[in-house]
1. Which structure, out of I, II, III, was P(r) over Cα pairs in 5 Å bins from 0, in percent, for residues 126-293 alone calculated from, if the result is 1, 9, 17, 20, 18, 14, 9, 6, 4, 1, 0?
2. One of I, II, III was used to compute distance in nm of label points 7 Å out along Cα→Cβ at positions 118 and 358, and the result was 4.1. Which label is that?
3. Looking at distance in nm of label points 7 Å out along Cα→Cβ at positions 54 and 350, point out which structure of I, II, III has the largest value.
4. For helix-only ellipticity at 222 nm (-39500 (n - 2.57) for each DSSP H run of 4 or more, over all residues; to 500), the calculated result is -6500, so let me know which of I, II, III that is.
5. Quick one: relative contact order in percent (Cα under 8 Å, 6 or more apart) came out at 14 when computed from one of I, II, III, so which one is it?
Structure I
Amino acid sequence: MHSADLARLLARLPTDRGPVIALGDGVGALGTLAGSTEAIGAVLSDYAARRTDVTLVLGWSPVAPKGISAGSFARIVTLMPGWGVRGLLPHPGTCAIPTSLAAIPGLLTGPLRPDVLITRMTRRGDAVHFCTEVSWQQALVDAGVPVWAVLDDVAPAASAESPLSPNAVSVLGLAGDAPACVAPRAPEPLHEELADRVLALIPEGARVQYGPGQLGTALLQRSRTPMSVDTGLLTDAVIDLERRGLLIGEPSATYLFGDRALYDWADGRPILRGIGHSHDITRLSRGQAFFAVNTAIEIDPSGQVNVEGVGDKIVGGIGGHPDYCAAARLHPQGLSIIAVGSGFGGRSTLVDALSRPASTPAHDVEVIVTEAGHVDLRTADWAQRRTMIENLFERSR
């Protein structure tokens, strides 16, 4: 099947209303079909331009969607602004919905239910599997949304979800590209210092969630005691953790985020589950002690956190930040930790007022760690929290 065949399938979508199309996200976001130089996104854009009433749903992607023309769609809805979709945000037809990851399955099986999911999958035996991400796609499968699959026979199969019968999907063809590889950035001394301070708060054998980036890498690289990993984006640093004999069981996540070494390592492992599992606050807040380690772009004196950007400049989305912080706070033996340098680019992380709406409420932030130490806010009232946070950042200067 080639791009022309995809166009013919698109013509079968509803004509009595504007169709809604969801594109699979993550590092496995689609580029081209084998044997074609035209991006799948370009075919969708051409179709949308002719229809004038098409809505496109995009999730998290570390790279820019190939071939997507924002002006062709009646509306582009991004569930995780920033990252690869940043270039689409200035267009008036692009809408960034402020939602946490835990709420996305309900959104996509309810008011934003798509008519079709177009995504990358891989074959193993007589079944097809999700590859480098499961994300919100499993919720669409469970809800009966039709799946149009682009098969990638060399992509890793890391899903822990039940495979699909080939009869349950419409195969568009073979992938003309591979999942995106994102080389990890080595931690800097600040990240290593923050990681050491955080690790001093985490007991041996705990379940740990960490965010992507240099701090998360440092956290896993500098751990000296065994831990379980229960997170959203699983990165290359988990390989080193296992190599040193410190990874308890199989990690759990919903996205892979790294380079070929991670994808090869994850192939055949039951690691990835849908967001309904990975970000389930009830599940996370029970059982093995759960420690959430996240960062911030801005913190106000009460402890409210902004992770989206500074003013109109969007860096990322809300993501799983509030989900994991809430789950760790609710766990009787857990801890919700925000670890952050006192400043970045000449700007203080502590601000009088957030420049954007709060991503995570103050009451879900229990410990704040900077290069000067940490403050435990769990027994502090609002006035005491303000004093403790301001003093911590004052010591960090």
Structure II
Amino acid sequence: MKNEKLYREAMQLLPGGVNSPVRAFKAVGGEPIILVKGKKARVWDADGNEYIDFLASWGALILGHAYPKVVKAVQEEAQKGLSFGLTNPHEITLARLVVEMVPSVEKVRFVNSGTEATMSAVRLARGITGRKYIVKFDGCYHGHYDSLLVSAGSGVATFGIPGTPGIPEEIAKLTIVLPYNDVEALREAFDKYGEEIAGVIVEPVAGNMGVVLPKKEFLEELRRLTREKGSLLIFDEVITGFRLSKGGAQELFGVEPDITCLGKILGGGLPVGAYGGRRELMDRVAPEGEVYQAGTLSGNPLAMVSGSETLKELRDKEPYEELGERTERLAKEVSRILLDKGIPHRINKAGSMMTVFFTDQDVYDFETAKRSDTEMFAKFFKALLKNGVLIPPSQFEAWFLTTAHEDDVIDEALERIDKAVKGL
């Protein structure tokens, strides 16, 4: 079996055989599959097994795998060179699209990952305010930057790893962790530390403890308190940016942050991240200002054209209503299948994101998410995989739909899910 052989080789050369922890399937058991091909809404592993894909490269793909316009643009650009180390025109094109589509962004700086984006946004908040504390929320994952890898979700939640090994206690203490959606705790924190808080970073819709939606007053109070106390509000829209709407969660909820972090869809499948905001804030970034940040491959031409073609399609076609309707249908039918089997669950969804929580209680923060039956999730995951449906190998992640998940694909996926659940 090629999958098994490749995994054995990977184990000798890569920590855990992977380059990102959740890929190792530790949370669900068994050996991970090795993917070799993707087309539209499907992927194939090294043994030739085909899967309907609801992982979508952890949400980075919204047009499906190998979207023709994106592939063509990357191929044409690759013929001209892979990297220059100086500005290329495609950086300007993608920047113009970001500024046009994201309500709060007037200037943007491209980096190479979501982690770089959040790290740089936090540094900028501290640099502008001269303050040291950052507020984050329990279960929200903002990449593996030291100050933010405290009470994080995603792979950290999956494995129950403490948030701070390898991170000095002095750095961890600069992060104030509050419960997500808890307005009273937020007010108390600002009453106590308000004059010392540089910024608040939040996933406006949490996607790394599973999909958890914000209460309306939560985001509004975040905006009010940060303005009142002179702190900067940072929206981590690495997942939600260009997924929930053209302008992301901030457009959907009508709450504009000071700084926005982007990634995933922004690169159309290639590595990229960005942070942006009002002109006067972004002009504090070097070389205009004193807050330093740099990157050899930032603005890489292949990533820029891939991202540009993706955003143009989203801007021009606005597939969000249709994506939402298909996600609604998928969630409703999956719920019916689980109810028929008598399996307690809750399904949270936002736009083209959803999570099946194996719990009989509503999920609105990390504590309620952690009540989910992870053993049942592992059985569910393996049954789906065996029947040709790929979802994230973690209870605390989101499923993602793409424009390639057309009605016939949803029909087929539901047939496979029904068969999988009946066999549990």
Structure III
Amino acid sequence: MSRTDSSVPEAPAGLGRRLPLIMALACGVAVANVYFPQAITPLIAHNFGIGQDAAATLATLTQLGYAAGIFLLVPLGDRLPRRPLITVLLTVTALALLSAGLAPSTGMLLTAGTVIGTATVVPQILLPMAAGMVGPEQRGAVTGTLQAGLIGGILLARTFGGVLGEHLGWRAPYLVAAVLTALLAVALGVALPRTTPSVRDRYTTLLADTVRMLHDEPLLRRSIYFQVSIFGGFSAAWTAVALLITGPDYGMGTQAVGLLALIGAASMFLAPAAGRRVDRYGPDHINLWCILLALASGALLLTGLVGGAVGIVGLAAGLLLIDVAVQCGQVANQARIFALRPEARARLNTGYMTFGFLGAGAGSWLGTRAYTQLGWGAVCALIALGALLALTAYLTGRRNRPAEADGIEPVNEQAAAAR
């Protein structure tokens, strides 16, 4: 069992109005470093004279590095003061981005990309930190605010990478991101409050606790099932769509991928509303709608086979649906797990996000293989399969379970209105 420090609160009570917005912006800027390489994959392939499959390996390794960083580094958020930990991780990320932008070979680029993914786990430390600074009746809303920044960063990263790469070359996004990340390290070093670690356990004990929670907490596993299946389809769609748009069927540049992402980024404004609905009705209510949206997305994205204006409109609409499904589902999943064990939020988030990004990495790899070997229709089938697996997990988990088993007690209408 973990040795908690109950004499000092985890963080100052309350977040105020400005700090959640700063933390949401930090989540977006930090996580964007994992995703903008997806938009510039064709440019990297052309520059180094390699195949698109080989270039797409960069996105996969970066996401797998992110999964490794979450498992190895995020538990330290329960053990170490978070402000200096966050500052150090952002500094390492900035240096790795600079190395990637100056990389003379694909080997150096892949190595730097893996380090970027491993170190840029700051959002997964900020999320449980924010959850511990508010009461349970506000946890969904605050999680939704930070989640809006996180998913906004994921989606706008493709706009950032695609547009900047199209006009200034593939190195420009890395170099600009290095500067932004360094500035973010300074800003958070000033803005974040001091926190007291919630446990004093050894690092190896924290890792063991994370693994143990995967066995002991069925609601954690439930959130993981939903995240892996939907997020994997999301990553498959966004990795493959860059190859589709820049390929012979459409013949567009990476800037077009960025514009599609800009449309999808509108979904980030739904996260706070999803958080409020989680506070009111519980996370399963949101999860079901997100699963159905992902299933509809797989069908709608098939219009990309038509080509032309109809295909572009269909792709934009389908990507928007999968974006909403991932964003709002993430809010529900994290609100569920943050309600389980207050002293272990970083470790709970570690288990959840590690598997989530393993699913994302697998989705990127499968999406690329499905597209290059079988075509866009196979990518759409992959997305639909993930949604069906999530629906099966949802129906199986709901059977013979009481309504309050989500780990969050939904509030009634009068209480919600009073707040």
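Quick note: the coordinates plus some simple rules give every number you see, no bench work behind them. Keep in mind that what you see is a predicted model, and the values were worked out from it rather than measured. Cβ atoms are built from the backbone, for glycine too; each structure is taken alone.
1. Working: I: 1, 9, 17, 20, 18, 14, 9, 6, 4, 1, 0; II: 2, 8, 17, 22, 22, 18, 9, 2, 0; III: 2, 7, 10, 15, 16, 16, 15, 11, 6, 2, 1, 0.
The read-out was computed on structure I.
2. Details: I: 4.1; II: 2.6; III: 1.8.
Derived from the structure labelled I.
3. When distance in nm of label points 7 Å out along Cα→Cβ at positions 54 and 350 is calculated for I, II, III, structure I comes out on top.
4. Of the structures listed, the value fits I.
5. Structure of origin is I.
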